[in-house]
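Asks: Dropping the structures in below, format is structure tokens.
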Structure 1
Amino acid sequence: MSRNLILPFFAVPPAQYEQPYFANLTRSFAVYMEQQQNPGEERATRLTLTDLQTDDSGLETGALFQQGGFVKVTLSNTPHVRGSTGTGGVGTVTVTTT
């Protein structure tokens, strides 16, 4: 999965310490780290997701999880909480057989 990033140039180091070289090296690492931490487009022909959570508890918006055999995307306004069950009852029922 390539993001088509332009990698910064890392020059061959000089034999002696040179401040401009070290400044350029630091700048190149900063550019590289910014590229790695910046989300970008993804394109793939195959993708295998293993060990996905079964709910969105603790996940950031946009993260993937699976529920009931479906891959879902975490949304801030649609919770898929862990262990969500409920029961209820209204009134009473009397059954008589003769």
Structure 2
Amino acid sequence: MLQHLQLIISGRVQMVRFRVFVVKIARELEVIGTVENLPDGTVRVDAWADKVILQIFKDKIAKGSPLSRVDNVAEVWDNKDYIDEKREFRIIH
């Protein structure tokens, strides 16, 4: 069963290709879901995978990309179903 993890990442995470960084990690780990910029300057990630894989995913994101600075990663774990027919990880614009 897929576990759901929602992350809200704050810091210098917009306008620094952070979402592309998140997509790259997600695809490497075969995580499905979305990443999007929020109006308050944070980035939201909704991800589904095995819990162990999601923990690795979160840890890699928390380190940040070369151009970003991650100050905080808030996380919520649950069993929310994945409802999108496309089993991929994508950027929401």
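Asks: For structures 1, 2, which has the highest computed value of relative contact order in percent (Cα under 8 Å, 6 or more apart)?
Replies: Ranking 1, 2 on relative contact order in percent (Cα under 8 Å, 6 or more apart), first place is 2.
Asks: Thinking of 1, 2, which structure, once Rg/Rh (Cα atoms, Kirkwood Rh) is computed, gives back 1.39?
Replies: Value 1.39 for Rg/Rh (Cα atoms, Kirkwood Rh) corresponds to 1 out of 1, 2.
Asks: Right, here's the next one. Out of 1, 2, which one gives 3.3 for distance in nm of label points 7 Å out along Cα→Cβ at positions 59 and 83 as computed from the coordinates?
Replies: The correct label is 2.
Asks: Let me ask another. Upon calculation of helix-only ellipticity at 222 nm (-39500 (n - 2.57) for each DSSP H run of 4 or more, over all residues; to 500) from the atomic coordinates, which of the structures 1, 2 produces -8500?
Replies: Value -8500 for helix-only ellipticity at 222 nm (-39500 (n - 2.57) for each DSSP H run of 4 or more, over all residues; to 500) corresponds to 2 out of 1, 2.
Asks: For distance in nm of label points 7 Å out along Cα→Cβ at positions 11 and 27, the calculated result is 1.0, so let me know which of 1, 2 that is.
Replies: Considering all the candidates, the number was obtained from 1.
Since every read-out is calculated from the coordinates, none of them should be taken as a lab result. Since this is a predicted model, take the numbers as computed values, not measurements. Cβ atoms are built from the backbone, for glycine too; each structure is taken alone.
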